[in-house]
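Bear in mind that the values in this text are calculations on the coordinates, not laboratory data. These numbers were taken from a predicted model, which means no experiment stands behind them. Cβ atoms are built from the backbone, for glycine too; each structure is taken alone.
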Structure P
Amino acid sequence: MPTAAQILSRIAASLLGGWAFVWGFVTLAITGQVALGQSYGEAHTAAMLLAFLVFLAAFCWAFAARSLWRVWTVLAGGALLMTGAGWLLQSSLT
């Protein structure tokens, strides 16, 4: 039986970690699409449509995964890596 702290950590991982992961995904997706020549409006629309599905997958996976440590590592690490890559790509474009 999971403890209250484990349940709260999964809730936090699903909401906060999922949000941060999607933030990184959207940053990288929009910047990458603009770098490939797509207009910002089209890139933004495409990224926002995909963001819902990415968040839903991250949210569900946070509760389905066996290891809470892995959930936090993947969501937080992925968020940091994708956001950093998006910022680096954006700075190289200007």
Structure Q
Amino acid sequence: MTVISALVLFWLIWFITLQCIIPIGLKTQGEAGETVEGTPSSAPVNPMIWRKAVQTTVVTVVIWGLTCAFILWSGLTVRDIDFFHRMSPPPATEPAK
């Protein structure tokens, strides 16, 4: 795995995790009974975006670390997930002398 692919993997996991963490503990203005004029009742009372970002980053580091460890130490390659055999065969290597 290259550095760029590791960073892309981290970003994807972070974004998906953020989507899962945002609704946890969310209290809407409609639930609180304090709707601010010009906002929908589904708007959050206190979005806590920095707290959610930190929680997301902590969870992501754990998931990303486990995923990278699996990819690096299991020998998993892109050829292992080529279910439709669309990739060309790997180049032949010479036997060790």
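So helix-only ellipticity at 222 nm (-39500 (n - 2.57) for each DSSP H run of 4 or more, over all residues; to 500), computed for just one structure, reads -17000; which one of P, Q is that?
The structure behind it is Q.
Here FRET efficiency 1/(1 + (r/R0)^6) of positions 54 and 70 (r between Cβ atoms, R0 = 30 Å, to 0.05) has been calculated and equals 0.75, so which of P, Q was it run on?
Q
Work out the source of 1.2 here, i.e. which of P, Q gives that when distance in nm of label points 7 Å out along Cα→Cβ at positions 22 and 86 is computed.
So the calculation was done on P.
When mean count of other Cβ atoms within 10 Å over residues 14-21 is compared over structures P, Q, which one is greatest?
P
Which structure, out of P, Q, was Cα extents along the principal axes in Å calculated from, if the result is 52, 23, 15?
Considering all the candidates, the number was obtained from P.
Quick one: relative contact order in percent (Cα under 8 Å, 6 or more apart) came out at 29 when computed from one of P, Q, so which one is it?
Considering all the candidates, the number was obtained from Q.
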